[in-house]
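Since every read-out is calculated from the coordinates, none of them should be taken as a lab result. All values derive from a computational prediction rather than experimental measurement. Cβ atoms are built from the backbone, for glycine too; each structure is taken alone.
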Structure 1
Amino acid sequence: MKPTPEVLEHLSAFLLMKPISEHHDQLALVAASLDEQDYRAGAEIIRKGEHGDCAYLLVKGEVTVFDYTMDQEPFTRAILNSGQHPLFGEVALVGGGERIATVTARTDCRCWVLRREAFIRLGDQHPEIGWRLLHQIAILLAGHLEKTNRDVLRLFEALVLEVEQKTILGH
């Protein structure tokens, strides 16, 4: 993608770019590694279980991140909009493997796509940028893990309370 002043300004607003947001030369190198992709409302951007090879920066629109219950019923994990400058699918940049959620466009959307091979090439050619972005991804993933741990603890506590109540009531 061409690193115009508008693109660089918009790119610097993403949390992923925080470590390099003041370095327009480094932002320009990242911008040159991105592809632009548009999605119509209702389009599936990521499907849980499929192989992932890229991450998405949501530039315009709104997406739903959802997962499935054990009975394969969908439930919403998050609704993201471009005003939040969200990144999704970032696990694919560091680990690949299967996607852990499904993401669909709620409205017409535009994403900037960072493919793993472009990310690796950027890090090989510019180690300082690669290190800073990789460190920022680690911070983001650690935050996701902390939230997941809190959610699991809340669910466990709710289950214990339910079992205790049924035991007390003799059910």
Structure 2
Amino acid sequence: MKWLNLALSAVIAAAAFVAVRYVSYTPVRCNDIAVNVGGQLTNLLNRSDQVMVTVVTRENLARLEPCRRKVPWNVNVHMLTAANYSVRDMHEEAVREYREALRYDRRPEIYLGLGTELVKAGHVDEAIQPLTIAYSINKDFIYEITNQDIQARVMAAEQNVILPIRPDESR
């Protein structure tokens, strides 16, 4: 009976360790990584050295990847991953990350990022819907759209937009 109690205690302790790691340590660690990567990305945008940009964004993506797998609900990780892909002109990958972020949250900046990356990837017609959703939520986002024709299409489309209730309704 003593061995059974000892074994049960060991199982409970192991489960508690795993739970604490999953619930608190990993998300906090990934948040720290996201803050660090965000700072690096901000500093990087002021540089013109393309080799440095390539190296730093590759390192950033490698640091963010484990967090994407372990804490997929952290929208900031997806947005930073998308931003790093965008800096590298990998717009299809950035679109994929913004769509993944929309599975967990409906922030207007996610819609703006998705629409912007769709435009950069050459999918202008597909970009109108997320840009219109972003504009419907935050009117100031119209100034983030640099193409005047797309701005006009977004403002015209806003009259007919139905905001999604759940993140997956935007697809």
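Could you figure out which one of 1, 2 the value 14 for relative contact order in percent (Cα under 8 Å, 6 or more apart) was computed from? Considering all the candidates, the number was obtained from 2. One of 1, 2 was used to compute FRET efficiency 1/(1 + (r/R0)^6) of positions 72 and 144 (r between Cβ atoms, R0 = 25 Å, to 0.05), and the answer was 0.40. Which one was it? Only structure 2 yields this read-out. Out of 1, 2, which structure matches 22.0 when mean count of other Cβ atoms within 10 Å over residues 96-103 is calculated? Source structure: 2. For which of the structures 1, 2 does the calculation of distance in nm of label points 7 Å out along Cα→Cβ at positions 104 and 136 return 3.1? Only one of 1, 2 returns 3.1 for distance in nm of label points 7 Å out along Cα→Cβ at positions 104 and 136, namely 1. Across the set 1, 2, distance in nm of label points 7 Å out along Cα→Cβ at positions 56 and 112 reaches its highest value in structure 2.
Taking distance in nm of label points 7 Å out along Cα→Cβ at positions 48 and 80 as the criterion, the highest value among 1, 2 goes to 2. Given -14000 as the derived value for helix-only ellipticity at 222 nm (-39500 (n - 2.57) for each DSSP H run of 4 or more, over all residues; to 500), which of the supplied structures 1, 2 does it correspond to? Checking each candidate, the match is 1.
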